[in-house]
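A.B. asks: Next up: some structures, all given as structure tokens.
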Structure I
Amino acid sequence: MSLSRKAYPSDVSDDEWALVAPYLTLMREDAGQRAYPLREVFNGLRYVVKTGAPWRWMPHDLPPWAAVYQQAQRWLSAGCFEQ
């Protein structure tokens, strides 16, 4: 895992990412409309879930809260977490 930021305890490990990534990939990783790496978006979601912080209080070194929230809604709508 190569990050340009210090890792949070809630960040997904390489082994965890290898397990969950196939369930979360709703489009190709290199899709044009993807502005943030999917793993970082997932790390943002895990941060909110693990800490209980409000969306707007996400740290600024993670993707913007609105991008993480919007992707989380897509994952929920697609049933990604039910699998």
Structure II
Amino acid sequence: DYAQRLYARILPIRPSLDRALNLGYLPAHIICMQGPFTTELNAAMFRQTGASYVVTKNSGHTGGFQEKVEAARQTGATVIVIERSCQ
């Protein structure tokens, strides 16, 4: 039942939306928004979706990474961070 439990927050650009839909995400489970977002907005989204886990890349200060981590802490969600590889 992953399709009912999984949400994707993506940039509001056509290729990202097309890819999410082609991967099987339900339209109601795709959040297309341009960030960065405040801690409060992240927390509201995590609460609204019932997020237990938040998977994110480490986008640094400009990408609002700390706000996501703090929102997850406030809502009790576990953060899974995908780091960029150094090559």
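Values quoted throughout were computed directly from the atomic coordinates according to the rules given, and no laboratory measurement underlies them. Keep in mind the model is a prediction, meaning the values are calculated, not measured.
A.B. asks: When helix-only ellipticity at 222 nm (-39500 (n - 2.57) for each DSSP H run of 4 or more, over all residues; to 500) is calculated, the result is -15000; to which of the structures I, II does this value belong?
C.D. replies: I
A.B. asks: Matching task: 22 is the computed value of percent of Cα pairs over 23 Å apart. Pick the structure from I, II.
C.D. replies: II
A.B. asks: Looking just at relative contact order in percent (Cα under 8 Å, 6 or more apart), which of the labels I, II belongs to the structure with the highest value?
C.D. replies: Across I, II, relative contact order in percent (Cα under 8 Å, 6 or more apart) peaks for I.
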